[in-house]
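Just below sit the structures, each encoded as structure tokens.
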Structure I
């Protein structure tokens, strides 16, 4: 995974970090939430996408949720058009979003030397070794680490079975890595005291007893450790359903990344076409010429890991994607 992390870190440091610093200067805070939504399994869409939105955690949850419900009462797929007030809101400077288009993720389970389950087993064993190292340093987290290792062994059991779900493993791995990286960036750049991850309910989050949540925390810790930062200064927390199988209490919040992910999933980049007028509205008014709403394309193949930024502009030049 080191090659993936190196490529991710290098690309985001070169293309996103300066914009994030400007955002943090405009929104001085030490508490943040990360919202996320995904469009990964719709074969009718040109792209697989995950969108993440960063917000300062300086609002009253109920009133803000009600406000979002008023200006956008439905997910993107269920509405014919988007209210101008919602488009205006998600383009405001207090909102910072990064969307990732996944061109290829096969390299998360295969490389040019080791294939399939052997590589996954090796990576999980390396993670377990890292967790055991943390346990020796942090014996007070022993129970949490033991639970995490149990979940990792559940993944191994699936991967070593006759019907391994490699696609799900790849999705869980990349989403938890990206969420953990954004939390690490907030620790590094904002000295964040708290960072909460509010993910859409999805099989990615529910798989293997919620191992993605443990991986999110582990990735944040490992990235901080890798760069000489004390991860303990940031308390991570998770938005959950409180045991309710119905709508998430923060569903209205996640309409922001929902609309971003749904738009990019519907964008035929090669032919520069979109499936609906509502998608054009989002691409033109939220992504275009907005340094606080970025797109990164990811191709992780068995041979290499490539992360590249896609720039959208209403006033195109030859090297930019334009609308």
Structure II
């Protein structure tokens, strides 16, 4: 994988490297970040339980952290041969299941004269019982697909964006196999990475992003028919449109990775159901390749990967000494 392609993947993903974040909206509040353990690198995904417990995964290992409301950090899951990276986490509290995606984004470079060839394991979707920490399911993405992000419905169904295929997959409640729920040529990309973030509204409507193209779509389910897919025209192209989440007021939060600008941002969009272009506000900027978020009420947690140094020639080995979860309070 070329350097630029890897940078896109990590968004899709010396000293204490605490980047300078600039709240761009005067009324947003930045709280003190959560400092992660010294041996935990490159946080990628995050989800939150109702009691305030956070779960955080890494793109470079299958390890998942559990952070209590009091700030105690423990290893919830150490990773294994099937869960070797974690790029999304979603918690089904009603069934006490933690769902996640484990794509082999980085791969393993071959040193046997294969001209720099990188070998990748099959991308997987997994489910873990949060009571026992035991793996319940491992499912390989079909047709060489790249499971990127996950949304859940109230019945226990699971929606998954496929970054390398123009598809949204679905796992029905209780099932152990993915099926194609939506497939559309508009989800194809001529760039590197396609579908990325996904979130589901209470009325069943889904919103999905396309990472490299910087696009946003509304996907409306229909009984016994294919869902309706509409592109939402944005005020501008998003520079790496990644994870998204709906807020209590109906607006949409979006991570802008800042692939080209090197300026990662937290965005907020209003007016998703109007014919006019949504109103876009930059809530915070200056982040180093942010990739995911979770929100409850007015509080927002953002994973900042700090991965950009690995794409700069000569800086690859300058690993930051600590990594953090960013915290904000919305107006």
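Rule-based calculations on the coordinates, nothing more; no lab input. Given the structure is predicted, the values throughout are model-derived calculations rather than measurements. Cβ atoms are built from the backbone, for glycine too; each structure is taken alone.
Supply the structure label, taken from I, II, corresponding to log10 I(q)/I(0) by the Debye sum over Cα atoms at q = 0.21, 0.22, 0.25 Å⁻¹, for residues 119-206 alone with the calculated value -1.06, -1.14, -1.36. Derived from the structure labelled II.
When Cα Rg over 2.2 N^0.38 Å is computed for each of I, II, the one that comes out at 0.92 is II. When mean count of other Cβ atoms within 10 Å over residues 63-70 is calculated for each of I, II, the greatest value falls to II.
Looking across I, II, the calculation of helix-only ellipticity at 222 nm (-39500 (n - 2.57) for each DSSP H run of 4 or more, over all residues; to 500) that yields -15000 traces back to I. Between structures I, II, the greatest calculated value of FRET efficiency 1/(1 + (r/R0)^6) of positions 103 and 159 (r between Cβ atoms, R0 = 25 Å, to 0.05) is seen in II. Quick one: distance in nm of label points 7 Å out along Cα→Cβ at positions 79 and 295 came out at 2.0 when computed from one of I, II, so which one is it? Answer by label: I.
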